[in-house]
Structure formats: structure tokens, C-alpha cells
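For reference, the structures are reproduced in the following blocks.
Read the figures in this text as sums done on the coordinates, not as results from a lab. Source: prediction; values computed, not measured. Cβ atoms are built from the backbone, for glycine too; each structure is taken alone.
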Structure I
Amino acid sequence: MFRSLALAALVTAAAPLASAQEDDTLQVGMSGGYFPFTFVRQDVLQGFEVDVMNAVAEETGLEVEFVTMSFSGLIGALESGRIDTIANQITITPEREEKFAFTQPYVFDGAQVVVKAGNEGEITGPEDLKGRSVAVNLGSNFEQLLRELPYADEIDIRTYESNIEQDTALGRVDAFVMDRVSSAQVIQESPLPLALAGQPFSEIRNALPFRDDEDGRALRDRIDAALTTLKEDGTLAEISDKWFGSDITTTE
């Protein structure tokens, strides 16, 4: 069952190089600005990823320490050893698998086109993005997904640090691409006139990356075992239902 967990200490700058294998502290990097996965409300770091990592910490006996920074700095912080892993809806890609040791996926989702409400009849999916401007969050996997489309050279792809939803609602760009789960949450929570355009057009699997060395793989295996237990005992499903009203942690 979903455990009642106290939020671990929030730090805002990357800590010195340390290994969870040595001091039983798991340093988890996240942006703190990606609702509902990781965000700050009333000075409290919270979200789906926070609850998942707190559950992992309880299962493993590790103390979790959250390290928040710009999303664009997370990969570098992991590579340099300033954090042990990243919990920020990190998508498994062939390029990332060459560099990092991933746990099993714990989120299954798909890339979703979102438009200004009223335009969903005109833009019904990625094939209708030809000749249009499309926003994606900087550092996300969606830019690459769009560039892999056979008609990518006909799409004006723009990267954003923020205001991706606002600029779409105001007509500054024609659409944005985000994962379907987050898109549905944004539309539900935001007063902006936005709508889903068609069905997801790419499968997305999110997992926790670790450095691909002996210590990193050992820590990955420890966390992976905890994820298996949390899936089997229903904890991940309960956390998912809390934030999304459905189970995004399985394909079933």
C-alpha cells in the first residue's frame, strides 16, 4: 500500500561527489518545475516523482536527498557524480542507454500534440504539423521525436524553458508536444484554452538513469529491486492514482 512518507530534505544546489553505497544517502536530481511529476507549491517540493523516490528510499533503507536545478543541468550533474540519479520523467532512448545504466521503466506514456482549443479539428496529429510552428520543452526528448518524423524539415520546431502552454494558447506557436499524461494534467489544471490533438504518436518509457560503472550499476540494481517490490505490492499504482487518477506505471 502507499506509505505515508515524510518529505526528505530539499536542497537547491548540487552536493559534493558522494556515493549512496558509502553513506546510505541517495541524491536524486530533479527540476522541481514539471507539474505534476516534480514541482514546488507553498515552498514544498512534491509530485509523482517525489512520492516514488520516497517510497524507494523506504523500501531500500536509503535516505533520499533531493537536489533541484535546471533540467538542462541534470545530465551533467549525473555524469560528474554530483547526484546519483535523476527523477524527472527521464525517457529511455538508445543514446542514453549507451551512456547510463537504467532501471526498469516505471512510467509508460506517449508523445501528444496539444493545440489551442478550437484547433483540434484542424490539427489532429503529427502529420498536420507540417508548415506549422511547434514548441517543445528544452532538454526533453520530444524535439528528437519530431526531428525523426519523415517531414521534420517542414516543421518549425522551437525549444522553450517555460511558457510553452501560454504561447500556444495565445497563438504564438501553433502547437506544443508533451507526454500525454502531463498534457492532460496541464489542460485540467490550467485556465488556458488548450486541447489534445489526436492520439499519442510515440511510446515513451521513463526510468531512473545511473552512471554506467561498477558503483552505479550496483546502486541501479538495488533501486530496481525496490521498484519491482513497489509494483508488486501496489504502491506505485496508488501513487499514480493519487496524481493522475489512473495507473501510468504499467502497460496493462
Structure II
Amino acid sequence: MTVWWKRKWAGLVLLWIVVLAAWQGGALVYGPEVVPSPLQTIKGAIELFKDGSLQKYIVVSFVRVLSGWTLGSLIAIPLGIIIGKVDAIRHFAEPLLNFIRFIPPIAFITLFLVWFGIGEQSKIALILYATLFIVMMNTLTGVLSVEEDKIRSARSMGASEWQIIVHVIVPATAPYIFTGVRLAMGTSYMAIVGAEMIAANEGVGFLIWNSRLFFRTDWIFVGLISLGLMGFITDRLFGWFGSKVLWRYGVVSSSTIKR
């Protein structure tokens, strides 16, 4: 017989009770101006929801993240395959990639504003940058991990280099690509917050940054919770998509693992 507190649902309920209790305790100790209570945060969310700003900011930030993340992934995957497949290109590109990828996206905000302006292009370009190197390096790692025996077997059966890429390398690399794209999603949300805080007049990052002017810490908490929910939902949806569509290539979502 399973003890009640070992059940998954009971553990989640217990976890949220502890989190909410700690949150409420922080509000009582430091005051609502520093740490708003859960109830005050809910009231702030209702206030933003009624005037339509919360929905608008969430949609704007999500569209920016989705655009930059998708474009970055579509560019990074073929580049990672090419770099991993062609030795001459890899010897030249790998040191450069390992240099650039350690420069955080937020460091490029000022440059991107100069290059692309204060419109949507600079924000999407920043998310594209945040996505590009994570997906590219994971794809490159996947290509290099393909067993040479598989490639030799395909060649011995008369497969062309293009057929080897499509039918051998891409399927074997799919779990690495999926992991890279999924990790890049989290980095994209971090990048968009930085961009919206510095150069935007709408979006969740703008909401968090602008709330300081009115000393509305409850709105800041609403923005933080909104970002967490946006990331959680998109990650779960993407994980579900991978487990349903890419399962034949060994892609498994953490939510589908039986314990």
C-alpha cells in the first residue's frame, strides 16, 4: 500500500502549500511593499487583466519569443549538421563557435538596437542569437556522436552523401536537436525579458521593469509568474509534441517517463 504522501498528486499539493506558506510568511515579515502576499498578487493580476494589458503583454512577448526561437532553430539545425559533417568547416568554425557562445545575449542589446533599431527586429534578432548557438552546438554534438559503422554501412549499400544525411545522420541526431531546441526555449525567455526591460513599451519584461516606477511589487510578481507559466506551458507542449511525433527517433519527454 502506497503511503499518501508518496503519491504524485499529494506531493505536488504539499509542495504548493509549503511555497504559498513561505510566500505569505515573507509578506508578513517584510510587508506588502517589498513582498506582496498571494492574495495581493491575485488582485494585481485581476487589475491588469481587466484593463487588457496583461493579456496584451503576454501575447506580445510570446510572439517575439516564438518568432526568434523558430528562426534561430531553423538556421541552427542545418548549420550544425553541415559543420559536423564537413571536417574542413568544423576545424575552422568550432573554435569561433566556442568563443562567441560564451557572450551572453544581453551583452548585444545595445548593438542590436543600433543595428536593427528599437522595433521588433532587434528583439527577434536577440532571441535568434540566444537560440542559435545552443541548438547549433547540440546538433553538432549529435552529428559527431553518430557511429561511423552506420555511415560505412550506408555507403556500402550505395547511399549518396545526401541520403546518408537524411536517413542516417538526421534520425540519429534527432534527440540532440530536440534537447538543444528545448534548452534554447528557456534562454529565449531570458533574452526577451532583458530586451523588453531596456527597449520596449509593451511585453512582460516591460511590465516588470515599468512597475518599479509605481512601486507596484504585486505587478512585478504578476509578470514573474506570467513568465513562469508561459515557459512551463510551452515546454510541456513541446515535450508532448516530441514524445508523440519523434518517439521513433528516441525522443522521450520527461512527463511521459513512468516511475
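For this structure, a couple of remarks:
- Taking distance in nm of label points 7 Å out along Cα→Cβ at positions 125 and 205 as the measure, the highest value among I, II is held by I.
- Structure (I, II) behind the derived value 3.0 of distance in nm of label points 7 Å out along Cα→Cβ at positions 29 and 109: II
- Of the structures I, II, the one that 22 was derived from, the read-out being relative contact order in percent (Cα under 8 Å, 6 or more apart): II
- In this comparison of I, II, the computed figure 55, 35, 34 for Cα extents along the principal axes in Å is attributed to I.
- At a computed 0.65 (FRET efficiency 1/(1 + (r/R0)^6) of positions 45 and 221 (r between Cβ atoms, R0 = 30 Å, to 0.05)), which of I, II: I
- Between structures I, II, the greatest calculated value of distance in nm of label points 7 Å out along Cα→Cβ at positions 149 and 189 is seen in II.
- Among I, II, structure where helix-only ellipticity at 222 nm (-39500 (n - 2.57) for each DSSP H run of 4 or more, over all residues; to 500) as derived comes to -9000: I
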